[in-house]
Structure I
Amino acid sequence: MSDFSSLYDFYLLQWLWDFVRAGQEEILLSPYMPASCAFLTHVLLCVPFFFLDVLSCVSSRIRSWRIAPDSVPAPSARLWLDCLGRIALRYLTVVLPVTALLQCGLRSPVLPQRAPSLYGLCVQVLASFLLFDALFYVWHFSMHRFPRLYRTVHQQHHKNKAPLALAAQDASSLELLSLLVLALVSARVAGCHPLSETVFHLLNSWLAVEDHCGYNLPWGLHRLLPSLGLGGAPFHQQHHAKHSGNYAPYFTHWDRLFGTYRC
């Protein structure tokens, strides 16, 4: 039975990989692909939270999920548009061209023919997350530790007063670029198959959006899967409220280990 299940998982992923590759290799290998997908994925994943912010004006149930105090209103459509404009400008002027140059020297010129096994995909994605979480913790802690680094790289990210899902990438061009590079390096060091890397980037984008949304949602991954040690939006909201502590993006173990955990 397990052999049959393994074969089924493999052929399902192989079918998916063949479907993705079919006639799309030139696009998938484009040096502009990572930054373009990072921006578009982020915007699309934020759409449900835009409607949550709109509906929170008329729904007491949705307002009860908000982490911010009642004195902080839900972000307006104007705030969303302003934030979107800032992010789009930074991607177009810095992140897209710089990552394209980096990808030309890092990315393999061919795609593998075979898909990973389901087990291999899960291991690669988890390894990427753990590595990214560790690298992000060190980088984030450093940006708060050194005033010049904070002013030149990280300060923009803390300018939003109201929690806003889109603000997960409302940061300086240098910070956006550094985080995208950290994600790409994490997937590369973890030996990710392109399909595993895609899953990692999708989940990474979703968790970043969820962390900044300002809602302690009943279906948040930190509540659905508490054994994983995810902090979720409440964990990250504490960082924005206190401007210190809770430096890891998703998991809480590094902050607990080094005494920077805030609750």
Structure II
Amino acid sequence: MSKFTSLKGLVSLVTGGASGLGRATVERFTKQGARVILCDLPSSDGEQVAKSLENCTFFPADITSEAEVKEVLKSTMTDYKKLDILVNCAGIGVARKTYNIHKNKPHPLDEFERVLKVNTLGTFNVIRQAVVLMAQNEPNEDQARGVIVNTSSVAAFDGQMGQVAYSASKAAIAGMTLPLARDLGEYGIRVCTICPGVFDTPLLAALPQKAIDALTSTVVFPKRLGNPDEFAQMCQTIVENPYLNGETIRLDGALRMI
């Protein structure tokens, strides 16, 4: 069987893998026979999640740190000798309007900076270092050496009030997709981005139920929250379909936020 037509035996790094969409991806990939490195903050549940699964190892890191990501990739080469797949799920959000007239306060600059640093810079920091490992892989008949899947959001296109920082960070990830695919194509590395809608994750659960119900009501069909495993299934599809490249894919039940 050709490389990348199945997850079996492939070495995958999943950032933000301790919860939500990242955890679902870790769980699906291990069930499909991949060997998975779960990367998340030291304070996360990453170690417990990894211990509950077969063929999964927890390597803690802050994705915004060049040194910590480098250490994760060094450990990956020591333990697994290669890296085939990178799935970037790590990210944060903040709900803040550009200006609060009642308090006469603009959006805090440090909050905006933090969201962009984690979501955009962090994603790129992992990519730029991971491709060094992928480029060393033995290519298959398509000259394929690796696959990168990034996580943007429908907020990149339909950002709501209070999402200016989050939308900007996710739009940047979507905007990186094609240039990354073009940069890395000569080395046999594909790049795609998934833009999830409203999914049943801890991040969404932190919202008031009224807000969750309002978001769910705008999904066209199926009229429910997305299941995190449906995101993981799309990650698997991207890996296994060798002609998917440079694409930004909405996974949202035809949701359009207003």
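Each reported figure results from applying straightforward, stated rules to the coordinates on display, with no laboratory input. Here the structure is a predicted model, which means the values were calculated and not measured. Cβ atoms are built from the backbone, for glycine too; each structure is taken alone.
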message: Matching task: 2.4 is the computed value of distance in nm of label points 7 Å out along Cα→Cβ at positions 34 and 210. Pick the structure from I, II.
response: I
field: Winner on FRET efficiency 1/(1 + (r/R0)^6) of positions 98 and 186 (r between Cβ atoms, R0 = 41 Å, to 0.05) once structures I, II are ranked, highest first
entry: I
query: Among the shown structures I, II, from which was the value -19500 of helix-only ellipticity at 222 nm (-39500 (n - 2.57) for each DSSP H run of 4 or more, over all residues; to 500) calculated?
result: I
task: Rank structures I, II by FRET efficiency 1/(1 + (r/R0)^6) of positions 194 and 250 (r between Cβ atoms, R0 = 25 Å, to 0.05) and report only the one at the top, that is, the highest.
output: II
message: Ranked on distance in nm of label points 7 Å out along Cα→Cβ at positions 74 and 242, which label among I, II comes first with the largest value?
response: II
task: Output the label of whichever structure in I, II has the greatest value of distance in nm of label points 7 Å out along Cα→Cβ at positions 18 and 202.
output: I
